Structure I
Amino acid sequence: MRCEDTPEVPNQSRRSKKSDIEAEEQVVVVDQFRVEYADVGYLLIHIPNGGSRKNRYEGWRLKRQGARKGVSDLLLPVARGGFHMLWIEFKARPPFDAPVTPHQAEWIRLMREQGCQAQVCLGVDAAMACLRTYMAMPPTVVMMPSER
């Protein structure tokens with residue numbers, strides 16, 4: 001995407017809220033990962049579960065479709081080091097970080113119980129270190145049902 005293709009930003013301070021800073025930092029993580037790991041970079045996705053809703057109906061409809069409080073921000077469905085995938089709860093670097101909510105902590109616990117690597121990362125450097133460490137692990141051998 002070229003600079004001139006970037007959508008206009010509403011007339012407000014881009015750094016007015018912690019969530020804006022977190023979103024900007026998360027874009028850096030995704031972009032950097034996709035450059036460093038071009039073969040699997042496209043698999044790193046953001047789960048847009050949080051945020052505000054236009055109205056109660058939209059919130060109700062999204063819950064019915066499977067939206068859930070606490071789902072981590074980033075998912076890398078690449079099996080490494082005996083894990084099925086990597087979940088990252090991304091927070092902006094201090095002092096702009098927000099606390100991990102009880103719902104987020106519960107999601108991380110549930111994902112770990114299911115054999116996933118799940119981490120909280122504060123800022124770009126921590127998230128990239130987590131991703132690099134995960135990708136450096138040997139691939140997890142996955143046996144298809146027909147191979148058992």
Structure II
Amino acid sequence: MKFNRKRAFLLVIIACACMLLLYGLTYLPRKMMDANPQEVSQITIFDGGSGYELDITDPATIEHIVSDIGGVTFTKNKFALGYMGYSYRLTAYNHKGKVINRFIINSEDTVRYKGFFYKAQGETVDYEYLRQLASANTSR
């Protein structure tokens with residue numbers, strides 16, 4: 001089989017275009033929490049400011065957190081490598097104890113997920129509710 005430069009060049013162009021398209025798709029708006037509240041058995045909130053960890057198993061509190069965060073749409077913003085510290089790390093578990101989702105909440109409109117910052121579009125996270133939960137835990 002004879003080497004064809006035009007064909008090789010075309011294959012390289014197609015491969016590059018596919019990679020750019022796939023990378024571009026990561027910038028589509030997304031939900032950080034798409035789980036049904038009934039699927040979540042526990043949420044762990046780690047307070048990055050105090051170092052305290054709070055395990056939430058109350059169904060009403062889980063419903064509030066999952067519905068609130070699930071109602072916010074986020075768009076990828078910038079690369080998060082090299083940034084230190086955070087407000088709250090949230091981890092949701094299913095009934096088998098498996099992690100459903102884990103991400104960091106920096107503010108009411110900014111989360112960190114898989115190496116990137118995401119900004120809220122429209123609605124924001126009920127950050128005050130999380131702050132009150134964490135402060136109630138640390139005052140014990």
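Ranked on distance in nm of label points 7 Å out along Cα→Cβ at positions 25 and 89, which label among I, II comes first with the largest value?
II
Which of I, II yields 0.5 for distance in nm of label points 7 Å out along Cα→Cβ at positions 33 and 121, as computed?
I
Can you say which of I, II returns 18.1 when mean count of other Cβ atoms within 10 Å over residues 41-48 is computed? Numbers along the way, then the final one.
Values: I: 13.8; II: 18.1.
Considering all the candidates, the number was obtained from II.
From which structure (I, II) was mean count of other Cβ atoms within 10 Å over residues 17-24 calculated, if the value obtained is 15.6?
I
Work out the source of 11, 35, 28, 11, 8, 6, 2, 0 here, i.e. which of I, II gives that when P(r) over Cα pairs in 10 Å bins from 0, in percent is computed.
Working: I: 10, 34, 35, 16, 4, 0; II: 11, 35, 28, 11, 8, 6, 2, 0.
Value 11, 35, 28, 11, 8, 6, 2, 0 for P(r) over Cα pairs in 10 Å bins from 0, in percent corresponds to II out of I, II.
Quick note: the coordinates plus some simple rules give every number you see, no bench work behind them. Small disclaimer: the values here were computed from a predicted structure and weren't measured. Cβ atoms are built from the backbone, for glycine too; each structure is taken alone.
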